[in-house]
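Alright, structures below, take your time with them.
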Structure 1
Amino acid sequence: MKESNQDIAGKKITILGAGVSGKGLAILAKTLGAHVFVTEKKDTLSPEVEEAFKLQDIQWEVGGNSLRALDADCIVVSSGISPQASVVKKAQGRGIPVIGEIDFVAPHIKGKVIGVTGSNGKSTTTMLIGHLLKKYGYKTAVAGNIGNPLSLHASQNLDFIVIELSSFQLYWAHLLKSHVAIVTNLAPDHIDWHGSFTNYLKAKARLVRLQEPGHWAVVQNRDVDALQLSGKSAVASLYWEGQEPVHKTDAYICMGEQEAWLSYNKKELLFDYRDVDLIGRHNLENLAMTASALILGGVPCSNLTKQLSDFIPLPHRCTFVAEIDGVRYIDDSKGTNVAASATALTSIHGPKVVILGGQGKGEDYSPLAEAVKKEARVAIVLGAEKKPIVTALEGAGFARHIEVDSMEDAVKAAMALSLPGETVLLSPACTSWDMYPSYKKRGEHFQHLVNKYGGLL
């Protein structure tokens, strides 16, 4: 469905999902005067959500999607609801419009939109943009897949709204117009949800393809073809010096040996790497894309590195944990796909002991194995994907690996095997769901174990 929902007063609206985004959508729909019904497949609502629904006089059901869910003028899907879900198919079969979270809110957004997506690095980039805009004095909201539903900022008078967008959200998007769109990178992810890498790319590319003339897209030079850029928006592409850009674009972000530059009309220094307290080459790319997006969006980035002095990086993304007996411990639990872990391995200099494994997403582990072979001295493997990862490592000719049954065993092994000057890197290349409820819990457990067995507790 590609139509606006400006006038839904008196309409019956069903919200699919009662998580964080579903709660926000339900309250927004109620505020707009709709008759709201929320349907949730889980058996219970969180106490917070249940209380909010009671206060707003919002009706709901749990434990599945009943026929009542289809008694609607429109169905709104919250983040992550699959287009293959039975209730979605039934609604479409009955001619009931089904729209996504982003499109439901888009008509009510006030302020310039900076949209951020990508396979990895989008949360860090989103937070960097929001931090800098606030430092420069702009009234700014940071929302979307970052954990702050876009619906909470409907009709707010803002200068900028920075939206992190997942491939799930973009699948349903038809209305969002980003004044600046950033695609941090593209690599296979969520293939189990989209069905193929091609479908995943189509969802990601939608952020750029929805732009209008005069808008800017900030992308990796190597991703220009994959995004199938329409030519409506101007394009700034990032490349590393020594690897000359393969695509001609309207502007270039050049990552040199020690400095990042933006070339558009003139060559402008973005920052010196030595002045930035972020771990990993990929985070330098995130910052360069951030600064370029702001400049191209009309925001001068004066004293950039000074403005970042109090920026707190998001946890579990190449986060420094401790240095014990000359060994650095890095928590990259958010590395939940092959590309993320391969990037972390190549972005952190020096020899490494890497901890891998968890629940997979149907990915090919061959690129991971090649990165491990090049960058790591030892690999420690655990979790449901233990065997496939080990098979890939052995297929790449990497024999220095051990298998363990728990994170505790992994940390103990890492401490026994690591040498002074090395880094122990937790970057699983998998989700946590076989052993932990979230990557956050996994990362926190890793940090606790490092501090415990390192004698820091």
Structure 2
Amino acid sequence: MKIIILGAGQVGSSAAHDLSRSAANEVTVVDMQPDVLRELQDRLDIRTVVGHAAYPEVLDRAGASDADIVVALTDSDETNMIACQVAYTLFHTPIKVARVRSQEYLRYPKLFTQEALPVDVLISPEQLVTDYIQRLIEQPEALQVLDFADGRVQLVAVRAVRGGPLVGQELCELRQHMPGVEARVAAIFRRGSAILPEGSTVIEANDEVFFIAARKNIRAVTSELRNLDKPVKRVIIAGGGNIGLRLAESIEGKYQVKLIDCNPETTRRLSELLGKSIVLLGDAADEELLLEENIENTDVFCALTNDEEANILSAMLAKRLGARKVMSLINRPAYVDLVQSEAIDIAVSPQQATIGSLLTHVRRGDVAAVHSLRRGAAEAIEAVAHGDNKTSKVVGRAVEDLKLPPGTTIGAIVRGEDVIIAHHDTLIESDDHVILFLADKRHIPDVEHLFQVGVTFF
């Protein structure tokens, strides 16, 4: 696939890194900063073009005339939207993706039609991150919560804790523990290495267990791996930017929310916009302020400012002062592994949240959802099966007969409104949504090839 990425910022660089890994992709990155492009080109097998992302001449030099997809990820909403317009009008680019952050645009969907601004896919990193954090608040024991099939199925990562009923037991006992609940353990990460789960696999304390189940059964499965935490009641948000505000707006009806920001003008605006949240002026890394606001009784502390060092420090402080669970927004991938430990429970990476949404539209075959896992090392895919047993390599076949690459497991199948946890003899039908877990991203092309239909299907 020929891909043009406009903007070499954090999200654009992450996208280039992920997409250029596949030999089948030809990636060109456009940016106005030559030094940034040089650094990127030194690390990745990509082309680069210096220039303004929305200028027709620049897009032409980047190869827009025969590009399959243009991904506009600059810091300017306006540049991204105009670039899509130019790609559509002058170069007839089939797929146009734009990052649009401002709610002033997003609240008018009619703007993004072929007759107006021809953007095929809108990506709003702030909204994606907000939704992700909200799911983590709803599931306080989870390290990662990912939605599939419009939320009917979830893939959840949980750290096994000594005392959980299944810890020290073989996986095959899960069914005996919960006879009425269907679930599948997709992968286990032990001391950083992936273990392909089998019935005889013994769960150990501190294992990072990825399991898949219908949304209604998630809590029941989690209780087998660790004691359930008390439901979340009190949330403190540090930072009143786009993400902090969106999160407060979405959860203030369910929880007691306090939002801290150090800018007087921002706090005034937030207090007008938020009806139920308490807005505080101050520094989230101020020990006295946190103690005054009863940090020791706080269930979740979210550090969501634009300064990742400040986020790390305030989250660590909140944890030391007694907050039950702390999350920190971190942009640099190198920092994520460093800080996600006992000091900080969850490091949230906007790049990883955004890249999944983007990859959904780049994968070959019919892919409904892509989620990046384990800081980008693994991936979960929702692929749609098409065709029949003659034109498809999966339709009409049992799970055990599929030629899946190493480290790949089928967790669940969504058929209409039904969620079917996959067993070895489960037959795949046309239009099934098949949810796969890949412990090694290098095998993604093999999975894509598996779900592509033969030419006779058309």
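A value of 14.4 was computed for mean count of other Cβ atoms within 10 Å over residues 46-53; which of 1, 2 is the source structure?
Structure of origin is 1.
Which structure, out of 1, 2, was mean count of other Cβ atoms within 10 Å over residues 30-37 derived from, given a value of 19.2?
Comparing all candidates, it corresponds to 1.
Let me ask something else. By the measure mean count of other Cβ atoms within 10 Å over residues 286-293, tell me the structure among 1, 2 with the highest figure.
Largest calculated value belongs to 1.
Turning to a different aspect of this structure: Name the one structure among 1, 2 that FRET efficiency 1/(1 + (r/R0)^6) of positions 86 and 142 (r between Cβ atoms, R0 = 41 Å, to 0.05) of 0.75 was derived from.
1
Volume of the Cα convex hull per residue in Å³, for residues 54-197 alone computed as 136: which structure among 1, 2?
It traces back to 1.
Each reported figure results from applying straightforward, stated rules to the coordinates on display, with no laboratory input. Treat the numbers as computed from the prediction; the structure is a model and nothing was measured. Cβ atoms are built from the backbone, for glycine too; each structure is taken alone.
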